[in-house]
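No value in this document is a laboratory result; all are computed from the given coordinates. Model, not experiment: these values are computed from the prediction. Cβ atoms are built from the backbone, for glycine too; each structure is taken alone.
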Structure 1
Amino acid sequence: MTTNFTTLIPFDQLRPEMLLIETSFDLADTQAGERGYAAGHMPGAHYLHLDRDLSGEKTGTNGRHPLPDREAFAARMRALGLSKHTQVVAYDAQGGMYAARLWWMLRWIGHANVAVLDGGKQGPLTTDVPPTQAGDFEAGAPLVASIDADTLQSRLGNVRLIDARAPERFRGEVEPLDKQAGHIPGAANRLFKQNLAPDGRFKNPEQLRAEFEPMLAPHGVAQTVHQCGSGVTACHNLLAMSYAGLDGSVLYPGSWSEWSSNPLRPVAKA
């Protein structure tokens with residue numbers, strides 16, 4: 001019987017027929033991930049670039065990594081070989097922060113069989129680029145929920161908002177990337193790296209559940225909204241919650257980069 005992986009997959013469960021995608025990236029050097037892939041990647045892995053493949057066109061007010069057109073993204077995945085029943089495995093060299101974005105986006109276009117490689121990029125590596133053979137995937141109804149800025153603003157106080165950024169950015173002490181410092185009023189802070197154990201793998205589901213559940217009260221999972229700087233590392237918290245059995249929380253894709261671009265939106269600090 002074939003096992004479908006929908007959150008995390010251990011290295012020893014990888015199979016040749018799986019569609020392996022590397023998403024390594026560096027916000028400070030946007031070509032670093034691609035160079036790293038060229039220097040050595042896991043056998044059979046293709047590469048997707050955060051800016052080109054996992055983001056859409058920026059307008060200056062829709063955030064640093066807005067979602068692309070759903071059909072265009074489905075076509076990109078189809079060209080890499082995605083079909084309805086394909087098991088996709090996403091990995092990176094940054095603790096899953098970019099792989100989790102691909103995990104969420106595939107669920108967003110209706111593909112359930114996608115998992116993040118626990119422990120990330122690991123050997124043996126190769127420089128051979130695999131051939132591609134198009135699949136027949138067609139986008140379906142989203143398997144995940146998202147929320148836009150106006151709706152979120154109207155619901156502040158009635159949702160549990162979790163911000164995945166570093167604490168100093170959350171508190172508004174520094175802001176290296178976006179137009180102003182601070183956070184969305186009412187948000188709680190959980191740096192995405194807290195989902196990982198010292199060995200770089202995700203904490204076990206029981207521990208993650210014990211850490212997240214107190215943050216959610218008095219709201220339920222469906223009233224929990226995740227955000228970060230640009231809608232990328234927030235997906236890491238979404239993945240961790242799903243792995244812990246707390247599936248069904250919501251992503252605010254525009255995140256702080258979109259929110260802070262509008263001077264009329266409220267901002268909190270400290």
Structure 2
Amino acid sequence: MTDDGTKTILVVANETVGGRALIEAVKRRASEGNVHFSVICPQNEPRHGYVVYDDLVRHAAENRLEMTLAELREEGIEAEGEVMDPDPYQATMDGIAQFHADEVIISTHPETRSGWLRRDLVQRIRQDSGVPVTHVVVDLDADRKHKISTLVVANQTVGGQPLIDLLKKKAADEPHTFIVVVPQGEGTRPEATERLGQTLARLHEAGLEATGQVLDPDPFTAIQNALQFYRVDEIVISTFPGERSGWLRQNLIERTKMTTSSPVEHIEVSQEAAQEGAAA
């Protein structure tokens with residue numbers, strides 16, 4: 001507690017970091033006044049099957065964290081945040097010490113799918129920290145009714161107007177947040193990063209909520225990595241038409257549909273439209 005009586009509340013969450021139940025819990029605590037929030041997000045521990053580099057895991061955690069801080073700002077709640085150690089116990093204990101936390105809010109999946117609860121995280125923090133701990137359960141299936149999380153996968157077509165128009169229409173129909181993934185492809189990483197940045201700028205200018213990341217050069221691996229990193233309700237894959245698309249020659253759409261229960265939508269963007277989007 002600071003000299004003026006302000007309490008610091010540490011918020012701990014990973015995949016549930018943007019969940020509505022967590023946002024509502026923070027809002028309720030903020031309404032009691034005289035509190036400051038510090039949000040920490042332990043990095044994912046990637047599942048087996050695909051090589052995932054540490055910098056990609058950290059960047060994804062930073063994106064999830066920033067989306068949560070943005071949602072809190074929309075509610076008029078200012079908070080700081082930091083990505084922490086992948087081990088949730090160590091991350092929480094470190095966060096308590098670093099931010100001099102007076103209370104802790106821990107957000108998890110429901111018990112049937114929460115690795116943190118299987119490891120008794122909440123009880124261990126209560127026993128070892130000496131500060132009050134509130135446990136919030138976030139049901140991401142229920143959250144879909146509030147806002148749909150759309151994974152957008154594109155490379156050279158990422159700034160094409162047909163794709164931008166599709167995302168605008170989705171956002172106009174019902175609340176969406178967009179996660180734009182650009183596989184590095186045959187070009188350099190700075191080139192892919194520039195395309196991603198230009199597209200995110202256009203989406204933000206249109207009032208859309210979006211974040212993004214450059215991932216593995218192989219589009220299928222990039223999608224599998226993104227499914228580990230982010231909550232995904234639906235997938236949009238943008239390609240060049242027909243034989244011009246190496247992704248279509250690789251049967252990317254069908255392969256993705258076979259590995260996820262989320263709906264997969266395919267949009268074709270002409271080379272001319274992609275070039276116009278890049279110029280814009």
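Tell me which structure, out of 1, 2, gives 0.90 once FRET efficiency 1/(1 + (r/R0)^6) of positions 110 and 190 (r between Cβ atoms, R0 = 41 Å, to 0.05) is calculated.
Going label by label, the one that fits is 1.
Work out which structure the value 21.6 belongs to, where mean count of other Cβ atoms within 10 Å over residues 102-109 was derived from one of 1, 2. Please list the in-between numbers first.
On the way: 1: 24.8; 2: 21.6.
Label of the source structure: 2.
Assuming 47, 35, 27 is Cα extents along the principal axes in Å, for residues 78-197 alone as calculated from a single structure, say which of 1, 2 it is.
So the calculation was done on 1.
Comparing structures 1, 2 by Kirkwood radius over Cα pairs in Å, which one has the largest value?
When Kirkwood radius over Cα pairs in Å is calculated for 1, 2, structure 2 comes out on top.
Given a value of -13000 for helix-only ellipticity at 222 nm (-39500 (n - 2.57) for each DSSP H run of 4 or more, over all residues; to 500), point me to the structure among 1, 2 it was derived from.
It must be structure 2, since only it matches.
If distance in nm of label points 7 Å out along Cα→Cβ at positions 206 and 222 is calculated from each of 1, 2, which structure is the one that comes out at 1.9?
The read-out comes from structure 2.
Quick check: 47 is what I get for percent of Cα pairs over 18 Å apart, for residues 14-61 alone, calculated from one of 1, 2. Which structure matches?
Here the read-out was taken from 2.
Which of the displayed structures (1, 2) returns the greatest value of distance in nm of label points 7 Å out along Cα→Cβ at positions 70 and 174 on calculation?
1
Here relative contact order in percent (Cα under 8 Å, 6 or more apart) was calculated and came to 18; which of the structures 1, 2 was it taken from?
Among 1, 2, the structure yielding 18 for relative contact order in percent (Cα under 8 Å, 6 or more apart) is 2.
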